[in-house]
Structure P
Amino acid sequence: MQYETLFEKQTVWKSIVSLAIPSVVIIVVMILYNMTDMFFVGQLGDYNQVAAVSVVGPLFSVSAAVATMLGSGGCALIAKALGSNDKKGARTYASLCFWGAIGFGVLITAVLLLARNAILPLLGAAEGILPYAGAYMEICALGVPFMLASTTLGTIIRAEGAVKEGMIGNLAATAVNMILDPLFIFGFGMGVAGAAVATVIGNLAGTLYYLRYIAKKAVILNADIRLAKENRKALFAVIALGMPNALSSILSGFASTFSNRLLGSYGTDAIAAMAAAGKTAMMIGMLQMGVCMGVQPLLAYNYGAKNVPRLRETIRDVSLLTVVTGTVTGILCLVFREPIIGIFIKEPVVAKMGAAMAPYLIAASPVIGFYYLSTNFVQSAGNARSATLMSVLRQGVLLIPLLYLLHAAMGQNGIAAAHTLADGLSVGIGVFLMWRQYRLLKAEAKKEK
């Protein structure tokens, strides 16, 4: 079968490349996808409509976090079950992920529509923005089940080795959205509401593509609701294992709030400078995150199969890849940080401020890949507790106190340095937890011989 060739038979380097490249492409496409609506609405020249997209955006970031939770947790459990030759268990997890996405999607849609009038003012929708924000939110809310289904299926499809199909579905959803955006926004004169319609249709297209794959080609993926009903308690295992990814997204938003509050004492220019410098570091982190998320099924499959030699080789090769990638991209971003920041900031004084912060944010680039690798490894092992601990530590327990401590010690640059120190400490903890989990597997495999 396809997953046996990819996870077990071909060389480790070939498997890593086969999994990592599509995953990185998907990460890049996701960034473009998230910018599409804002870009086209911005061409209208109406800042109320641009602000409407920005104000409503956090609601759908939470929805995306739910999809990531189901997808990452399900992918790890499905691949691990396949490695243990538990095909029924793998099919059960796949069914639970699909119907879980639909169920959570319907629930989120209902909450957003029923609480619309209460939610929008809390998000900062002022009187001029309110009509546009309401229209954008209502239409996007109707498409939440498709968004969750498309994202979840696009992630768990990798567990059965269908990496190319996962990438195609993601590209299809993005392409449809990008093509329809100008048509509905300008051609039909719908403005920001047209952007919402294009988003919904794009997610629907992605969902339909994956359902077609399930009907015609899938080995493990399925939409058999009977499997989900009979084993509905197993959904908690998917949620527990995928929760670290959702927590990481949510806590990142909280950490940004604390960071912005400290930077606010230096003026709005400082907030803008930090945001631009953060984009520079984000490119490096997203690239390494894409590599490590891509190889998660390979880690989970071989962990489930207790194939210690292949697992060890995978960890070694991915570690090397992330260090080289992080070092090279870090040096490039450091050298060219001023033109990169200039893409986002045009004012020379603010751009210079961002350029001064960037080295602190880039400093952890060579090693940050170990954080993503260790997180995906403990998830692949089914250790939800360790994975959750790492997410909470990096974005919350470590970062937030460090923001205040280093700000007091170093001033404005200390806020940027806090992110790097939190990353470094998280890497150390992550590597320890990964080593401990690996030793446990090694001991189990030795007992079975």
Structure Q
Amino acid sequence: MATAVTHEDHSVAGWYRELSPVEKRTFWACFGGWALDAMDVQMFSFVIPAIIAAFAISNTDAGVIGTVTLFTSAFGGWFAGVLADRVGRVRTLQITIAWFAVFTLLCGFAQNYTQLLIFRAIMGFGFGGEWAAGAVLMGEVIGAQHRGKAVGSVQAGWAVGWAIAAIAATVFFSVFPQEIAWRALFWVGVLPAFLVFFVRRFVDEPPVYRQTRERLAERGRAPAFTEIFSPGILKTTVLTSLLSTGAQGGYYAIFTWLPTFLRGERKLTVLGTGEYLAVVIVGSFIGYLVGAYLADRIGRRANFILFAVCSVITVFVYTQLPITNTAMLFLGFPLGFFASGIFSGMGAFLTENFPTRIRGSGQGFAYNFGRGVAALNPTFVGLLSASLPLGQSIGVFAVIAYGIMIAAALTLPETKGRELTAEA
């Protein structure tokens, strides 16, 4: 059982000092895995214009690559969740990190649109699986009092990886010809594979998971992923899946197309686009940390609703109103802050909603079902942009997605402070 801390600590970073060495090593392994996962995934958004030119494809074709990647990641996340219940959280984390790193490297060698589509699709399995394994690992290792802050802070690794991808893209497209730059960017994506060695040496399975496995073995039982569809669990599975669908649907509608929106409709240069994205990324990083703090402070549900409402308002202003480029620069901060910070409570909330014996399966399915449905948004935005401006297309699907999330959050129970137990 996770050990509860006996006193309150409401400081933004004070909780980290209270973590044990084991908890800190797990934190940095999962943070690094998520950051490098983000780096590999976000690379695609920066190379869309170059790929469109290299393979003579349309916005819709490019959107299909993004959609297929997210769609396969949904299956990868679900499978990794099931695998995490059967062979362990740590081993599954190692497999998924190596998987997405190798196939990102291969994307740089694609000779045509079909090859790139296939490599990105296969890479998606590892991308989805990494979050499923890492989030349940973190959620089980950290005690109830600081679970929201710790798991949410791991989400901040996404902004770090995104920043690395943005910096690399800016440098590569400034130094190399466009036809070489996008390939080099994908080649750099093999670097996360080296994190596997750290995970193997320094990260252990959570005690609550080991105890549950022992009790299941004593009774001759094995985890059954189909239990998440049983009468007692089905409602939780459906509602958490809708919650995830809304959060990710809004996010991918916005950020898959944001660089293209800035260059195409706002006529910004590569360096100019980088400046705007830097503001968004800084906002994202701070949003993750603030969202993590608020998840433990005001509760999971209130945190989701607050960030979703603010995301709708910010997206509407950013994409629908005739604002100046200077105003867009400043609005990039709240855009990244709210759209990213909304994820901070997600890992802890899903961990707390499913029992230990099927936690990987439930958490992996719920989050990645949402990703699978949200995977349609990049394609829908691309299709709608044929008849509406790209900015308006982004806004339409983002608002629908956040509305779904708010509805789901209102119907789910609050789990702040819930202890995790071992059971058979």
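Where a number appears in this text, it was derived from the coordinates with a stated rule and is not lab data. Given the structure is predicted, the values throughout are model-derived calculations rather than measurements. Cβ atoms are built from the backbone, for glycine too; each structure is taken alone.
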Self-check item: Per FRET efficiency 1/(1 + (r/R0)^6) of positions 157 and 349 (r between Cβ atoms, R0 = 41 Å, to 0.05), the highest-valued of structures P, Q
Solution: Q
Quiz item: Suppose you compute Rg and Dmax of the Cα atoms in Å for every structure in P, Q: which one lands on 21.9, 70?
Solution: P
Practice problem: Give the label, chosen from P, Q, of the structure having the highest value of mean count of other Cβ atoms within 10 Å over residues 181-188. | Solution: Q
Quiz item: Can you tell which of P, Q yields 4.1 when distance in nm of label points 7 Å out along Cα→Cβ at positions 61 and 341 is derived from it?
Solution: Q
Practice problem: Looking at relative contact order in percent (Cα under 8 Å, 6 or more apart), point out which structure of P, Q has the largest value. | Solution: Q
Exercise. Rank structures P, Q by distance in nm of label points 7 Å out along Cα→Cβ at positions 85 and 189 and report only the one at the top, that is, the highest.
Key: P
